[in-house]
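**Q** Input: structures, listed below.
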Structure I
């Protein structure tokens, strides 16, 4: 029986989906996380603790583990474990993306340099420092523009500015977000929903990116790389315009309603972007803007779609995305089943404001909307909610299936309208 090492951060939404897929495929599983499990001694083959911030030392630990429990594939589940996954696979002699490509994909500046050198269409960009005078930077900034952290994900810290005043405010806000992220749990929460870090951020966190804002609808591509060749698994339309000032994801609908020629151009652009970073193996998730001149890459990462969004995808006879990823990790020659053509969609339920979640009303009404397939809340009563740009989570996920993409979108919006989130404002 084959054994798969799943790299699963404790904050991941994806644990259940991958474990269920492994059970369906009759695989032995070892789950590696950054937090020790008190039950690890009862089943040492199934649980492993790794320091994800130290790829090489983690690889050494896994090699020692594999002498007793041989590992046939390594699957990093979220962005923060992509680099350590590459290091472990290299040490075990398994098919993998290079560590350099994984590190490059996780750094917005380095990835854009690679896009630029390879001639991949992407937004114009400038590397800036938090130590520079924001007003002086604003005098040189192209408007509208977007300020971004180099390493955070999920649109956290991404802010649009249309003039110098907004730019200065955005940079100050981003600096606090990055400092809070670097401080981790050592920071203290602020009334605005962020935190104040007492320690100065390390050198790698003192830079940020400024990009020229690229207008146009946005899409998301899900694919698998085999020997550097990209196979598109699904293309999601994003019907809600993402124009800022923050860039919160909401509705994804698939199959895409775009013309076949446009879809092919998107796939080709994603292929060139993956090649520019040196990515060759495994799942990729790409975000692209459709400009008047064609697709432009915003992000491409060597991992699958985040949150619970993969639940919307069904391949062949009820095969899930996680099944495909695990099978591909073990055997690149298996024939990929095609995506179900029934229109489907997911809404990542946004956080409307900061505060403590007291209760959620309208759940039965939302679930009763025609076309709604499932409703899952990820936030719980008493939890402190932090919206974008400081936050990086959602209230939950709505799923829909219907006879048309328009009906899917309408079902998601109607169900969301039925939901009432009672949020107690932060006490000042």
Structure II
């Protein structure tokens, strides 16, 4: 299918430099950038943007001030800064196309489970291993390479680009999307946007969402030898988790859209953290459990909060102890609404054509069960957005996270062709 590329587009594809992509990806993988600590990696990426010939702007947003925004998406870590980096090429005032990615990553977990140190990028069997490789530093470097190549191709024609290319990196996606909201408030909106999150080089046109929550359950302390005189908060947590399991089954069984049904469990619920108890021989009188509750496609996060609270309230009402001592429910962290764009919208249609022409394979349109910055660009930024990136979502957040270099290169090639078709040359 590469025969469908114009000579300029073929030259563009050929200009993507695999050695440079590997070098740049290694550089940012070596920088720990766990959510809340993104300044160093953003400084490095600003340097890579400048080396790529982009006009660089750094935006420093006060997270405390932004938390007062009515569209604040929540957060799960304390932070002093929300550093956003913007790179631009081409004339302003006309059509603007954005490639955007997040630079924060989740903690590494148990390092003994890693085949190599998580902050030492290691190449094995064509893949680079390291925390953030697939989620989503591989996509960030693919996006940078694509924007760099498209901008250079426009300049090589002598007439420049017909529109503006914008490459943006943001913090705080993993804990809610505060960095994306900060970017939007700084003017990062446009006519179309692609986020190179891992999608196995398919196009994600719809994603579910999630809210994080905290349950506080009270019991009655007693000596272990007289446990029947007490009420274990752990036993009452079991009552609530049983209710959440039943609720999860009901909500997922009610889904009828084939693309969501195909996910198997589009709206998962988990308890990811539990704390409680002060003495091994005392009946636990207080448990705090934190978890994640799925937001259905088509819903914003407050709708999920209503369902969650109703489920917990019903479970408490049915239990004699919890009826008198109901658990409390708090929405504590990230608030990810769902998001979607029509498959026949010009954005996914044109991107699919470019991918097919550049890579020789027509991408599938798919949905995902996770939340993403895509929903903020669509809902708050008024910018049509899809996800298209290298690597498999299944290895994100896991030990031995990795991304294949050839997938990063292929993503860059396809994105570069799409960008050139969208904004240039003039």
Structure III
């Protein structure tokens, strides 16, 4: 039976998004080839649909895909999460497939390079400087403007992002980020993972824009308000609500700044996720990622007659018709459940009561019982997600907050020592 094409999905082992992308591809009649960094037990039985790739070594990954492609041609490649973006771009370049250019994907993943490119293009970014993790923060602190924000150059999802208001806080934050960059899950040999950027703190509020670059043209899919203040010392994201309640003129400016930033980076074909800071009338991009929104947040988005974001991305990559990029009429939102403190998860109680809140249409606890969890800035994963839909953004936000308030997260420091915290 003929298929709609053969799609290479690059799926990191730790991604939340495997199920949603696989369902979208199967619904389109697309043949799926999964590339992951860990060998599957099924690979020996189904080598035609599974392959192991080293996402930290794009050239080696390209060689492996080219070998596969000679016998089973690949029609599109889709990056699912941040760790696979550069490999996807390299594979697409080698196979002349639709995707962002390699240099653009690399620049989007490196905070220092991204800010340099945007600054050179005349786009407002915070003043910044970059340091090696081996530098002495005590010698940096007296010459820094405060308040400031310290960030690892190559991490995402607010991991390692810390605000400092005084020299002693900068020293403490620098040492803390240095320790994060020595974590076992971070490759020690990558230059970008040995650098820390220090930039001016920008007051105001944040928004997130989900978009699709279509031949270098930005098509805005959704603009999310972030109603919780992100002022530090850590920048844990919680609630996203769309459509935005901002004035139309400001929404237009946000879209224009995002489009200019994406063009400056050279992002050309595929999804982008932008995080921007709005201070009065000035809009500054903080991140322009060459990928779609992370976690399970995409479940808050539906287009046309119920099309998922994953289906939109796959259709675009395979040059299939996309009937509509208009978001559904109802307001929607998602709450990323924060990890309350370091420890092992015992239970998340009250889920039935939380799900019963009017407007809430789903709760997904992605952490499993007994899992060791760590909050930001060291942590990199959420406890789970709450989804809501209603007639207005205000109703969505209220439903998410009420639902969250009905959950009780039970953690323990060590086996047999239970400490609960109602959330």
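Nothing in this text is a laboratory measurement; each read-out follows from the coordinates by a stated rule. Here the structure is a predicted model, which means the values were calculated and not measured. Cβ atoms are built from the backbone, for glycine too; each structure is taken alone.
**Q** Quick check on the output: 30.8 is mean count of other Cβ atoms within 10 Å over residues 138-145, derived from one of I, II, III. Which one produced it?
**A** On the way: I: 16.1; II: 30.8; III: 13.4.
The read-out comes from structure II.
**Q** Quick check: 0.05 is what I get for FRET efficiency 1/(1 + (r/R0)^6) of positions 98 and 362 (r between Cβ atoms, R0 = 30 Å, to 0.05), calculated from one of I, II, III. Which structure matches?
**A** I
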